[in-house]
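Some structures to go through are shown next.
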Structure P
Amino acid sequence: MRAVLGALLMAALLALYLWAAAYQGVVMISTGVPVAIVMGVALIVLPVVGAWALWREIAFGISSTKLVNILKSEGSLPGDDLPHRPSGRPIRSDADKEFPEYAAAVDAEPASWRAWCRLGLAYDASGDRKRARAAIRTAIALHKSNPV
């Protein structure tokens, strides 16, 4: 719950920053000075891109949490029996030992969002955030096309 509140606080602060930047862009455009107009347009475009990126991250978080909660309610969420560092992150070498099991499940059922979600969690435990997010995105897409 603390992570959700922290994410909401950061999203609100980013939204405030984006609004302030866009407002300054409007002020710069209203001066009529050509260089200020160009800078003002940039100050409006960049917050639009930032708002889009913020929305994508929030949507990813909501969707991935939904899938993990479904797995949890079904009792098919991978166990958290790995040894952890003091920071709470699993020890990578131990997480890597369990990884082939989840990769084999995806190979056996490539259309299963559950297998992809578990693979994403295994990637995350192994410290590979880029592949974890890609696997979770695949799980989200598969769930949207076939939620069963």
Structure Q
Amino acid sequence: MKALIQRVRGARVEVGGEIVGAIDQGLLALVGIEPQDTPASVAKLLKKLLNYRVFSDAEGKMNLSLTDVEGGLLLVSQFTLAADTKSGLRPSFSTAAAPALGEQLFDHLVTLARAQHPQVATGRFGADMQVHLVNDGPVTFLLES
């Protein structure tokens, strides 16, 4: 399981012109699910999302987590993160989880996140989404579980 996280001042997801998820300061997490991922992978990734220290403390050092700053978490399913891009000029999606497994594990991530963090928003699984964000820094990391 992979998550491309971006520290944001604000982010939102639109589907068909309707805002389906939005946060102010926090993390936008684009989540890629692979066939070998399990509920344990989900729990491990969520622990990183909530506790990875990417926010600045009073001295300007990245010492604070999403939990510390009480920021929002915007989760967006992004199957293209699991693509195989090692050869050729076109991505292969054979390394991405099947849609049924991807949706099951993404829903599990959302459920766990909402149980552990007060501000969780999402995109819509499988939808054509437009993601708007103001990257803060910019700060972007690829997390893997």
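Read-outs throughout are calculated quantities, based only on the coordinates presented, and are distinct from any laboratory measurement. Just so it is clear, the structure is predicted and the values come from calculations on it, not from any experiment. Cβ atoms are built from the backbone, for glycine too; each structure is taken alone.
Among P, Q, considering only relative contact order in percent (Cα under 8 Å, 6 or more apart), which has the greatest calculated value?
Looking at the calculated values, the largest one is Q.
12.9 is what came out when Kirkwood radius over Cα pairs in Å, for residues 69-124 alone was calculated for one structure; which of P, Q is it?
So the calculation was done on Q.
Check the numbers for distance in nm of label points 7 Å out along Cα→Cβ at positions 93 and 109 across P, Q and tell me which is largest.
Structure P gives the largest value of distance in nm of label points 7 Å out along Cα→Cβ at positions 93 and 109 among P, Q.
If Rg and Dmax of the Cα atoms in Å is computed to be 14.9, 46, which of P, Q is the source?
Here the read-out was taken from Q.
Given -28000 as the derived value for helix-only ellipticity at 222 nm (-39500 (n - 2.57) for each DSSP H run of 4 or more, over all residues; to 500), which of the supplied structures P, Q does it correspond to?
P
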